[in-house]
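These are the structures, in structure tokens.
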Structure P
Amino acid sequence: MSGALHQRLDKILPRVTSNDFLSGSGIGNEIAFYIFDYAPEEELQVREHLPVLLDHIRKQRPDLRVQHVNLFDLVIEYLQSRRLLDKALTMQREKGDEALRNALKAPLHESKLSAVFQEVVRPHEQDLVLVSGVGSIWPLLRSHTLLSNLHPVMGQTPLVMFYPGRYDGQSLRLFGKLKNANYYRAFKLIP
């Protein structure tokens, strides 16, 4: 793990467990969405750090209700529940990626997934929500449109998205290259 990434990861715990962060202090009337961006090649280190982070949060602040959601797992479970996963895998094998993306546009529309997210996560029952799996689910799901659809769902509950790419405070660049869209309503978790 690079020294710079390690230092940034070490700053997450004190930040997300602070009362100021959890209460939304200092962000005005903005929604409490945060992006932890990192180089895509550091994905495995970030994945390995998430269980450690969750364990430390529970030890340091056992009173906090924290939910971690991996978007890839969420989508797989959702497709299974709708009995679409096997069909999707068959379609991808037989007709290719583009046919699969087109077939899943409606079931995986961000407005539908935000409802699934709300049902699974129950943001109003949480003090903090951590989201990962952004790179794994691309291109079936675009993080910027999901975030936009989560605004009314999250209420005052802070959401931290772990993002394999760059966020400059205005736009998201998945994998450091693909410009998703302007997304100015999130804050950088750790600069």
Structure Q
Amino acid sequence: MALPLREYYTEDDYYNLPEDSRAELIDGRFYSQAAPNRIHQKILSNLHICIGNYLNGKGGSCEIYPAPFAVKLFEDRNTIVEPDISVICDPGKLTDRGCAGAPDWIIEIVPPGNSSHDYVRKLNLYADAGVREYWIVNPIDGTVFVYYLEESQFKVTVYTFEDKIKVNIYEDLCIDFNRMV
């Protein structure tokens, strides 16, 4: 079903979308999302299992949620995104609808043909919201861009799927991307 056509949308509009609609609301504007392909789902599943097992083994308050999972980044902006993976360590941010505030770690898997949404729009959005770590996984290029927030600015390191990647927000978690694809 097509999304309604208006110039500005609200949180209520987002939660009243038809069930068959996949969209994110960013600063009052809807951005449609295509259904993910098989490799996207394979990477998502493997990352979810790997990170989930780590978090379960550590105990503590951090929880992992795969898409679709609504993240309302700001209280005062009509912005609700659905990252591929969200890790939230503050249980006070979790609501019945998803997450209210910035997750500690977000992973986005780039869909073919829509990379600027993750590399530009969401990068700036997540930096503004205070996401501590943001990964952009590109299955086509076989790259992972790791952005780590230091003093309100992201620092970036680029890896390939051949690398073991250290998670900055945890002291002892590395992800072997050879095992993810």
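Read-outs throughout are calculated quantities, based only on the coordinates presented, and are distinct from any laboratory measurement. Being a predicted model, the structure only gives us computed values, none of them experimental. Cβ atoms are built from the backbone, for glycine too; each structure is taken alone.
At-a-glance table
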quantity: Mean count of other Cβ atoms within 10 Å over residues 80-87 - structure with the largest value, from P, Q; calculated: Q
quantity: Entry that produces 33 once relative contact order in percent (Cα under 8 Å, 6 or more apart) is calculated, selected from P, Q; calculated: P
quantity: Structure (P, Q) behind the derived value 2.9 of distance in nm of label points 7 Å out along Cα→Cβ at positions 64 and 128; calculated: Q
quantity: If helix-only ellipticity at 222 nm (-39500 (n - 2.57) for each DSSP H run of 4 or more, over all residues; to 500) is computed and equals -5500, the structure in P, Q; calculated: Q
quantity: At a computed 12.0 (mean count of other Cβ atoms within 10 Å over residues 16-23), which of P, Q; calculated: Q
